[in-house]
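For reference, the structures are reproduced in the following blocks.
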Structure 1
Amino acid sequence: MEKGVMAFNSNFSAARGQAGVGSMDAGLRAYMLRVFNWMAIGLVTTGVVAYGVAETSLRALFFHVVEMPNGALAQRPTLLGLISMFTPLAFVMVLSFGINRLSRPAVQGIFVLFSVAMGASMSSLLMAYTGVSVARTFFITASMFGAMSLWGYVTGSNLSRLGSFLFMGLIGIIIASVVNIFLHSNALGMLVSLLGVGIFTVLAAYDTQRIKITYQQSAGYAAPDELGKRSIYDALSMYLNFVNLFQFLLQFTGVRSSNND
């Protein structure tokens, strides 16, 4: 009788453990889907706004045409255009430092506003490059990003050890980009773009695994509202990885437009 009870308890515990794992897997899949849904919302919003600014009369609010010393015409940002370039950074800082104090609807609203601001700031790309090359680069980016993100989700390798390397690479990109503002070196610019493609490709896998592990470690005690806010913040990270990868790839695959005035 005692052996039967022990066997029953053992089987019950195993079944309960399997149910817990199943619940965790379902919760993780739902959370990751939420993250990528918000990322997609951000990308679509950015694309629509960028197109609206570049291809409609809204362009005049953000850019004006100036004559260069050699007689050529060029697009230059207006005051509103300059503001739109720095506004996304302000939204990122608000989310980074205020996410614990902000409500879930506020975090969602700020993310959408950030996506709108990014669209305005990226509209210049649609004027500088042909639509075909921009579309081609977008699909290349989506393929690379999707493959690396999937690998980061399923791999058994620990990618956290790459964190320091990726961080130093990002610092290197920033420093080199600032230096190149003054040097105007095509070679340095291409080197920065090549480094950017490599770093943000790896970051797609790195952040996917980080998001997965963080959820697994905190799903048992994190409140639904906290998970909701965190999903937006994680979507922001993945969005930035995608957009930066896209912009760096565009330096290699983009075709300059001959009529961007």
Structure 2
Amino acid sequence: SMFPWARFRQTKAAVKLHTMIDLRGSIPVFMSITDGSVHDVNVLDQIVFESGSIYVMDRGYVDFARLYRIHQAGAFFVTRAKSNMAFYVSESRPVDKAIGLRCDQSAGLKTTKSKRDYPEKLRRIRFVDLETGKSLVFITNHFGLPAIMIARIYKSRWHIELFFKWIKQNLRIKAFYGTSVNAVKTQIWIAICVYLMVACLNKIHGFGENLSRILQVLSVNVFQKTPIHQLFMDYCTNFDEPQLPNQLTFNEFLTGQ
């Protein structure tokens, strides 16, 4: 194998870039690079959870002991329930089925281990996407928000998919120039630093431009001595190309669209 340190499968190597993004600005606030054999849920042990924050994750991160640590930190989580979750319902609240809600319940875990790992009540919400007909079951420790808001918060998790798509399309980390652990990690960290630089420039200077456009301008003027703001005064007003739907814009994340 060209990457013997990146254990994953017998004939395949892989690395994982575990990432947490602050949706208020589409800025990564936590990142960890591991080999492909490290399970996603283990990365929760490295995160310092902030009281009052809401952490959105897919069901691959469902581990009740770790979720309870989020709860004890005074923070909130929103995730999808696994299909085999054993629970009992202690309370049901009325829901508006016209907007896709099917149930809003207070629930407790049934199995001995689950009850030991998470002894408090959970909130269980079932929601049907009216466009696709897909049924989704969410669990959270946040009882104060409307049920439909919990569903919308979970939907925002897909912003991280857009983040990775942008990174792969614009910063060329699909192939690596070296095979050592340092070479691979260095290339990934450089890509992340470029993304942060572009995002911060857009925010600080208020360009209001697509991040791909800003990166394009910077790449063709990297050795110029023109002040940044003047550079974009000259270039960005000349862009007439339509914005592609899969491109990230900083303002989309600021407004939560």
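No value in this document is a laboratory result; all are computed from the given coordinates. Quick caveat: nothing in here was measured; it's all calculated off a predicted structure. Cβ atoms are built from the backbone, for glycine too; each structure is taken alone.
Can you rank 1, 2 by distance in nm of label points 7 Å out along Cα→Cβ at positions 84 and 116 and just name the one with the largest value?
Largest one: structure 2.
Given a value of 0.55 for FRET efficiency 1/(1 + (r/R0)^6) of positions 36 and 180 (r between Cβ atoms, R0 = 35 Å, to 0.05), point me to the structure among 1, 2 it was derived from.
Clearly, the read-out refers to 1.
When relative contact order in percent (Cα under 8 Å, 6 or more apart) is calculated, the result is 15; to which of the structures 1, 2 does this value belong?
It was calculated from structure 2.
I have 1, 5, 10, 14, 16, 16, 12, 8, 6, 4, 3, 2, 1, 1, 1, 1, 0, 0, 0, 0 for P(r) over Cα pairs in 5 Å bins from 0, in percent, calculated from one of the structures 1, 2. Which structure is it?
Structure 1 accounts for this read-out.
Which structure, out of 1, 2, was distance in nm of label points 7 Å out along Cα→Cβ at positions 52 and 100 derived from, given a value of 3.6?
1
Using the calculated result -10000 for helix-only ellipticity at 222 nm (-39500 (n - 2.57) for each DSSP H run of 4 or more, over all residues; to 500), pick out the matching structure from 1, 2.
Only structure 2 yields this read-out.
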